[in-house]
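> What follows is a group of structures, each given as structure tokens.
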Structure P
Amino acid sequence: MSLTLEQVHRVAHLARIEISDAEARSTLGHLNEIFTLIEEMQAVDTQGVEPMAHAQDVAQRLRPDRISETNPVEQRAAFQAIAPETEAGLYLVPKVIE
């Protein structure tokens, strides 16, 4: 698939972008290169290849899931002491949905 100069001008008009003829010709070349690359990628046989979340087989190193504070109850009380409003250990915030 390749674009024409007229199609580049039409897309620019739809996007409300003012584009000169020189810019349109340059953009036409770039877009046609992108479409050629897409066609090449679509031509590759990917039958039997499973989708991957990452290009390399990597594993995330995670820290152990454990409490790291020495006294979480005192720490929570210290944080809530400076909060504008709290009740029963919870922060009170203004209602945002009616």
Structure Q
Amino acid sequence: MKTATLPPIRVAPDFRLELEGVLEQGESLSQFVENAVRTTVARRKNQAEFMRRGIAAIEATKRDGGGIPAETVVARLEAKLAAARQTKAQRGG
């Protein structure tokens, strides 16, 4: 398989100096850029898959009629918070 090149990018001279300052021993600027691009591609793929699974889970919950209404969850959390505050107040906190 032949390799391809990425488009060149223009950066301010001070940023290039900053970038060169963080290169590891023996690492080229090209290697750094390729690694950054690969990392970003992997992160975006992971984000997209996470969103896909989340949306599928929401749809399944709606379809199956399961889940707990948000108002119920919030009310329970507020009750727990109120109880914790009361306990703290009774302890003199």
Structure R
Amino acid sequence: MGAGKSFRICLAVEEIAGNIVEHGFTGKKGKHFIDLRLALEKDGSGCLSLRDNGVKFNPLEYRNRDIQYGLAIIRGISEKIDYHYVASMNCLNVMIR
């Protein structure tokens, strides 16, 4: 894996996890968690998967242009983004270019 892809993966982790902690856990009682997984294939393709038990949030439907810089970055460095809300958990998969 090249330095460019490593940088994009680290940037995605920082942006997504930071948003989860800052916005998803605010005012929510109980224990919080983020499950992060990275799958890399031999051909260099990669999928970053994050699950959290924060407030339900679908980044694919969010369109507040004033404060979506982090989401714009994620959209710009990814090939595909997939979101599901399952068993009270946000599940986000990001295919990194």
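A short reminder: the numbers here are calculations on the coordinates, not readings from a lab. Keep in mind that this is a model prediction, so the values were computed, not measured. Cβ atoms are built from the backbone, for glycine too; each structure is taken alone.
> Starting from the value 4.6: which structure in P, Q, R was distance in nm of label points 7 Å out along Cα→Cβ at positions 26 and 42 calculated from?
That value comes from structure R.
> Any idea which of P, Q, R comes out highest on distance in nm of label points 7 Å out along Cα→Cβ at positions 50 and 82? Before the final figure, lay out the partial values.
Numbers: P: 4.8; Q: 3.4; R: 1.8.
Top value of distance in nm of label points 7 Å out along Cα→Cβ at positions 50 and 82 goes to structure P.
> Supply the structure label, taken from P, Q, R, corresponding to helix-only ellipticity at 222 nm (-39500 (n - 2.57) for each DSSP H run of 4 or more, over all residues; to 500) with the calculated value -8500. Could you put the intermediate results ahead of the total?
Working: P: -14000; Q: -25000; R: -8500.
It was calculated from structure R.
> Here distance in nm of label points 7 Å out along Cα→Cβ at positions 10 and 74 was calculated and came to 7.3; which of the structures P, Q, R was it taken from?
P
> Here Kirkwood radius over Cα pairs in Å was calculated and came to 13.9; which of the structures P, Q, R was it taken from?
R
> Turning to a different aspect of this structure: Of the structures labelled P, Q, R, one was used to calculate distance in nm of label points 7 Å out along Cα→Cβ at positions 18 and 58, giving 4.5. Name it.
P
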